[in-house]
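Some structures are shown below for you to check.
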Structure I
Amino acid sequence: MQGLFSRTFFATLTNNREVVIQFRTEKLDLDVFKVAKGALGQVIPDAVALPDDELEAEGVWAYSLERLPGKMWLHGVAGKGAEGRVAVNKSLGRVLSKGWLGNDSGGAVSTTVRPHLEAILASPLAEVVAYRHVLRGFLDKLDEISKLPLWVSHYDLNDVNVLIDESCQVTGLIDWELSKPKPFAVGLGRIHTLAGEYTGGEFWVPDEFEVAERAFWEELFAGMSEKTRGMLEANIGLVQDAVILGTLLDVFFWEDGKVGCGEVSMKALPKFLTYRIPQVRGDEPPYRE
């Protein structure tokens, strides 16, 4: 299997341990894996460098990663219908509930969130124009958002990078490249496509969307410490803001110093911006009409 920056092979060692060997054209930040594993535990693969002077002289770096059990969510949920989607979301919320890294996230806002937001605002992309007022509003809120706890955040949380077992329980989160800790919920802008999905060039809200989405948030809040949960519930408006900010940062991605966006996600963005988490909306629907 070949990725954007790597070629990947699966290998079985003489002790029958299965590993993933990657040859990459860019160095892998192993600290990201260590931080995530320290918080989330065994669902994060161990990752180590395999130094090789000859390869590195050619601009190639080798790594060995633990091969985790389970199938990609994309394949593992096949045939399990609505119940499968709900079960995965519930399990994923439980896993991510352990993502606390610190009581505030000022450092992450300064080094990651603010530069990304400023890059979007400075971008010449025509798609940005209609959302500049919204983006500027979030720029003004960053000092408040930085008071949220620092949390493990996956850059590309999707049905390929989540591994599940036959019971639709999460067994692994893979591909942590480009991931950095963020304020709580800023890394959860993908909630739309965890409980729903893109299909046929459109964002689709399946019948089980709200059941799955509520299960995710319920498990997320239930699994964290009582102290952290109390702090977040007392500042639930900030959590709501963080989710929408995360959605904007996801839609207007920033890679290699350039801001980009996808046609399908741009089409869905007006709907995404009406989203409210269950703790804010109560019994009302997730999206405003």
Structure II
Amino acid sequence: MAAAATERRKRVEGEEKEKKIRRSGADLGLEPFDPAKYAEKEKADTISMWLVLTFTLIVSLLMRYVLMPSTSEEKTDILYLLPLTAMILIPQIHRTILPEKYLEHFTKGTWVKAGFLHTFTFLAMSFLLVNPPLGDIVAPQLSNEWSIATDDGVELLFDDGTKKNTITWTVDSNGKLNGQVWLLFGLADNVNSDGAEVIVTLTNNNGSRELSATDSFWTDNEQRLLNSTTTTNSTIPNFSPHGDKDQPFAIKLGADLPEGKHSISVEIIEQGDPWVNHRTYNWNLIIVKEIVQV
């Protein structure tokens, strides 16, 4: 009995020693933890992060204030491709600037992380640098809808609102859109919509001609605009949904326009930063005669 108990105790102790051996870090290929080396690696990673951020900031500023002003709007791809491909310089910059004691902690994973940091930092910086207040690369755009209105001296009557780029207006047998015909729209911009040049051109059977805006239209017809409706008795569009930030335009197309197609071109030109911003809208007013059933 005593011999069996002794044998069993030795076997249990042997198994426990074997478990300890199997659980040891050395046998599992784990390196012993070195606090000093770990602290040095953390310091190297921090220095690398700030080095990449500084490099990306310099690249972003060069893109915005050196490359961008000398690049046309048709070749804007280079503004992103060139700065992003600059990430291939990151390892060489590390090797040039940092001492050897930090370089020994860098691996392929370091360069992958640096590449992602450079990419997303550049995208964020470029977004900030090309938008107000640091830049302006977009011309003013429609604040809401454009519309056609007729003025017979008593009331303003607007189109039915079922349009995208074309308004079709059915008239009676005389074949004319009676009264004064107005083109109405509003412009919105992220800087100042009133700083843009707006050129409106009307083209029809009588040729092409440029038209100017009538600024007094909105004050002269303020009350009538509140009471105006469309041809389907619905409410008229709000041409200045953002209040004073929008600039409304009223252009007189003519009086008693004949049936046919009247093409309207609205060209918007604005001195942005750093480019001259352009935007063009092309609309059509088609006047058709009502078919009378006999």
Computing mean count of other Cβ atoms within 10 Å over residues 208-215 for each of I, II, the value 12.2 comes from structure II
The highest value of mean projected area of the Cα convex hull in nm² among the shown structures I, II is in II
One of I, II was used to calculate distance in nm of label points 7 Å out along Cα→Cβ at positions 56 and 144, yielding 4.7; that structure is I
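Bear in mind these aren't lab numbers, they're just calculated from the coordinates by the rules spelled out. These numbers were taken from a predicted model, which means no experiment stands behind them. Cβ atoms are built from the backbone, for glycine too; each structure is taken alone.
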